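Just so it is clear, none of the values below were taken in a lab; they were calculated from the coordinates. All figures in this text were calculated on a predicted structure; none of them were measured in a lab. Cβ atoms are built from the backbone, for glycine too; each structure is taken alone.
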Structure I
Amino acid sequence: MWMIFALLSAIFAALTSILAKIGIDGVNSNLATAVRTVVVVVMAWVMVFLTHAQNGIPEISRKSWIFLILSGLATGASWLCYYRALQIGEASKVVPIDKLSVVFTLILAFLLLHEEFTVKSLIGCILIGAGTLIMVV
């Protein structure tokens, strides 16, 4: 089931890029990010209440709060940079560079989470990096 959600995530991310590139025309990139963020926040809280997940708020540990907040800050920084890059660059070049996050994630997962880094992972990282280079040159 996780693969279906991952594929849907990729499809929605692709739509996000194209819709954002069209919508950001003539709009300050920081303002555009703020508008997008409000929509995401409202949508997320609607899902929390629809699934009755709000009952779990008191059960969130201090450690989880800290890392969720840090993750939110990283997401915000990513979105601000992404929208600025999208505003001044071509979507067909910005998006592949943004997707280098896959390579960075694999490296960080190995270093920080001690996840397995296999020959297959290494080859995938090299191919993603090479593919990105080919697409943006």
Structure II
Amino acid sequence: MKNVVGLPRPLPFEVDLQNDPGFVERASGLGLDPVLASTLYVKLGYAALFAVVLITLLWMAQMALKSPWGRMMRAIRDNEVAAQAMGKNVTKRHLQIFVLGSAICGLAGAMMTTLDGQLTPGTYNPLRFTFLIWVMVIGRGLWQ
């Protein structure tokens, strides 16, 4: 596995802001430490960027659910046999949903990579996260 470093970020690094005399002057004018101000600027900027992407995805999902395509998907979810009897290609629709979900996961991974500024596949431990998610799902099912 190869690491990828030096990816461009939508926001500057905190160190770059701390070395910018204009930013330091504005932060001091607000009564903030330049280190704290740069951290707040970057974190709030990323939070706003991620919120815009999340809201856009949620809006697109709601619009898709209200469309004829969404009604067909709900029909397939409710009763695959009946939907197939009405001439809907259920296998093709399952594949569409898998591809859409994978695209959203890819977008989330790209956003995480731009936040870190690097991609180091060796540091990711999928078993830890998979086990944690399974514990959450099973635990929630037991307590309902």
Checklist line | Origin of the derived value -27000 (helix-only ellipticity at 222 nm (-39500 (n - 2.57) for each DSSP H run of 4 or more, over all residues; to 500); candidates I, II) | finding: I
Checklist line | Value -0.56, -0.62, -1.00, calculated as log10 I(q)/I(0) by the Debye sum over Cα atoms at q = 0.12, 0.14, 0.24 Å⁻¹, for residues 15-94 alone, assigned to which of I, II | finding: II
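Quick check for you: by mean count of other Cβ atoms within 10 Å over residues 79-86, which of I, II is greatest?
Values: I: 18.9; II: 12.4.
Greatest value across I, II: structure I.
When mean projected area of the Cα convex hull in nm² is calculated, the result is 14.1; to which of the structures I, II does this value belong?
Attributed to the structure labelled II.
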Notebook entry, point to check: Here relative contact order in percent (Cα under 8 Å, 6 or more apart) has been calculated and equals 38, so which of I, II was it run on?
Noted result: II
Checklist line | Structures I, II, by FRET efficiency 1/(1 + (r/R0)^6) of positions 7 and 127 (r between Cβ atoms, R0 = 25 Å, to 0.05): label with the highest value | finding: I
Note to self: Looking just at mean count of other Cβ atoms within 10 Å over residues 39-46, which of the labels I, II belongs to the structure with the highest value?
What the structure shows: II
